[in-house]
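Heads up, there are several structures right after this.
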Structure I
Amino acid sequence: MAGVPPSRNGLVALSVTPSPLRSRNAVVAAFALNGFLFASLVSRLPDVRSALELSNAQLGLLLLSASVGSLVMLPFSGRLIERFGAATVVRVAAVGVAAGVVVAALGATVVGWVPLAALGMLSEGMGLSAWDVAMNVEGAEVERRLGRTIMPRFHAAWSMGSIAGSGIGIPMAALGVPAVVHLLVVGVPAYGGVLAACGAFLPVQTHAPDPTVPGERRASAWREPRTLLVGVMVLAFAAVEGSANDWLSLGLIDGYDVPHWVGVAGFSLFVVAMTTGRFVGPVALDRFGRAPVLWACTVAGLVGVLLTVYGAHLAVAAVGIVIWGLGASLGFPVGMSAAADDPRRAAARVSVVSTIGYGAFLIGPPFLGAIGDRIGTLQALLVVAALMVPAAFSVLAARPQRGPVDAADLTG
């Protein structure tokens with residue numbers, strides 16, 4: 001019966017499977033709305049800091065609650081997706097995100113109580129991470145059905161959504177719109193968009209192993225060498241991306257003695273370059289394969305950072321930023337695709353790779369900050385260039401798997 005998938009119990013489901021193209025558009029929306037809600041709260045962080053009278057260090061500790069929420073939820077996301085499906089996980093996670101950003105703003109700007117703001121950010125972090133894993137699993141399934149690389153464009157949609165969220169936040173803050181009102185106004189329709197998108201998700205066929213069936217007992221994804229190596233690669237590329245998010249503007253201001261707006265412009269240039277790489281990268285991936293393109297990305301990341309740090313002139317640094325952004329563009333999304341090569345274990349493996357990769361966003365900022373205090377903000381970015389070495393060695397693990405393989409198989 002074409003277009004009618006079997007249900008989990010083997011019976012025929014009475015629903016029509018959405019077309020891959022419709023599901024592709026739904027995944028684009030899910031990525032964009034995830035970035036939109038994330039950036040909407042980020043755009044009001046100055047209000048949070050001033051309302052609670054926090055120092056930068058205290059604000060950093062408050063933001064840590066979101067990171068803790070993400071790392072707590074990530075290891076469980078795979079099992080939730082296997083049990084309930086990607087669409088259900090995204091729907092529930094989006095509630096946590098939308099409620100979390102409103103509660104965080106309420107706690108900070110209305111109640112004035114730090115624990116309530118931290119609780120909201122904890123909810124946001126947990127929701128964002130589960131949503132992230134689920135939409136990457138769904139995106140990998142769409143990519144598999146279409147038969148061509150498209151995952152980097154989903155991640156580009158996240159960037160576009162975050163730009164939109166920040167763009168709306170700027171006039172909201174300038175007009176003095178209360179943060180709670182702002183986040184309610186954008187959060188409710190965004191959640192409606194999530195619900196509409198999830199209705200077009202494909203029914204990803206993932207299942208937990210049945211120990212009573214011979215050959216079904218499988219080791220945890222945390223014990224699979226290939227999955228861990230893909231995680232190392234994603235960790236390195238996440239650090240290359242995240243370090244620019246956190247420190248590029250400050251590095252240009254401190255290292256090149258430029259005005260604040262020039263530092264922000266440098267970061268904007270990085271985002272444009274990275275987003276461009278994610279839009280055009282799939283063409284190169286389909287033509288040359290994952291490994292050659294990712295090796296080129298590691299070289300670009302290394303050269304780009306070196307030019308940015310040692311350029312000696314702002315124009316050279318600008319060229320370096322563009323090369324850096326292109327180098328950072330594909331590692332994370334291709335790592336998600338690699339983790340999901342086998343659809344039967346996609347949820348578990350994407351969960352593991354995401355947990356390892358997001359460690360860069362938790363550990364990176366304070367580590368680079370400590371290094372920057374010793375050798376300078378701009379020079380601290382050289383640590384990021386060094387990470388391209390382990391990234392290059394782990395690239396081979398991302399080569400496509402052709403059908404079910406043993407957990408220890410690194411041949412791709």
Structure II
Amino acid sequence: MAVVLAYTAPAIGHLYPFCAVLGELAARGHDVHVRTLAAGVDLCLAEGFKAAAVAPRIEELQSDPGTRGVLRSVRETVRLLTDRAVAEVDDLADAVAAVDPDVVLVDANCWGAMSAAEANSVPWLAFSPFIPYLRAPGSPPFGPGARPWPGPVGAVRDRGIGLVTRRVFDRPFRAGMAPVRAALGLPAVPTADALMRRAPRLLVATAKPFEYRHTEWGPSVELIGPAVFDPPAQPPDWLTDIDRPIVAVTTSSVGQADRALVAAATEAFAGDPVHVVASLPADATAAVRAAGNVTLAGFVPHAPALDRAVCVITHGGMGITQKALARGIPVCAVPFGRDQFEVARRIEVARCGTRLPARRLTAPRLRAAARAAMTMTDGAAAVAAGFAATGGPARAAEAVERQLW
């Protein structure tokens with residue numbers, strides 16, 4: 001069997017989908033090694049992988065949790081990923097030297113590691129646990145979460161978005177990545193789209209109809225469906241004691257305006273015959289607090305909460321969104337940054353839930369949006385069927401194995 005080296009961005013939300021794929025590879029007898037955030041090493045070891053942390057400098061570079069708005073979020077993302085790229089080059093080289101892998105699986109948010117893998121002779125693939133920075137005919141440029149708009153008017157609108165995208169995303173991307181790639185003896189790439197297409201194979205953890213039905217990203221891009229992973233955890237007693245339908249409010253593992261969303265949900269459903277279970281993963285040490293029909297905790301195991309959920313309210317992170325939809329549970333997304341604008345728009349277009357812009361977040365509006373989402377069970381069921389048909393971690397493992405032989 002083969003030696004597989006996985007290199008992930010230092011974020012739990014990225015490590016979990018990797019664990020789903022790597023678990024499948026390990027079950028097939030492959031020897032799995034992981035480089036990830038320090039807090040994820042023990043989890044990887046418990047899953048039977050060999051693991052070590054990425055270089056501390058990489059993990060020290062984090063996004064500003066106060067960043068809000070599309071343009072600021074895009075600038076912050078490019079700044080963060082290009083800054084990390086410089087350190088990733090040597091870090092991946094050290095990992096390859098230590099592990100001597102037969103194949104390398106690189107997080108598509110690790111731009112330096114992707115470039116280092118390209119410069120190396122070891123077979124490699126990229127894995128995108130999120131909506132990728134790819135361009136496709138009929139789809140607006142990645143970033144603002146604009147609705148696909150066919151026809152000449154849509155083409156004009158997309159050109160306008162493209163002008164802004166080139167200024168706030170492509171230019172700083174080129175400036176940050178040009179010296180990284182030049183030092184490796186690689187040609188410059190003008191966009192993140194072009195960088196991703198340098199990968200021999202790009203695996204994307206999504207599927208249609210959640211992804212826009214018209215989207216075609218080309219032959220090197222393979223939709224594998226969701227890579228759903230939950231760490232082993234016993235449901236807390238207070239969760240099993242809840243006897244009402246659950247509205248799950250789940251925020252990101254990287255802090256944003258988490259408490260604003262929880263506060264709005266708490267007010268929105270006060271006195272309703274549901275129980276709001278709100279978690280703050282970025283503050284996992286928070287004590288469990290219960291009042292009325294609301295329980296707030298730092299960490300809540302997703303699976304037992306989703307087993308009884310009628311709706312999930314979230315910023316629009318890809319992980320929890322896909323976990324909910326894979327079970328046919330509608331989602332109400334309130335995007336604040338990163339790829340959340342794109343995820344929220346896909347929720348809306350697929351009619352598997354609703355989208356409420358963060359600038360419009362109030363308790364009455366959130367209540368209306370969540371109640372509307374609860375009526376969209378047919379759309380959520382259609383997405384669940386599409387996810388199930390695509391293959392998930394098994395399909396991803398097969399793609400990795402194809403790169404070996």
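Using the calculated result -25000 for helix-only ellipticity at 222 nm (-39500 (n - 2.57) for each DSSP H run of 4 or more, over all residues; to 500), pick out the matching structure from I, II. Could the numbers behind the result be given before it?
Details: I: -25000; II: -13000.
It was calculated from structure I.
For relative contact order in percent (Cα under 8 Å, 6 or more apart), the highest value in the series I, II is held by structure I.
Coordinate-derived values only; no laboratory data. Computed from a predicted model, the values in this text were never measured in an experiment.
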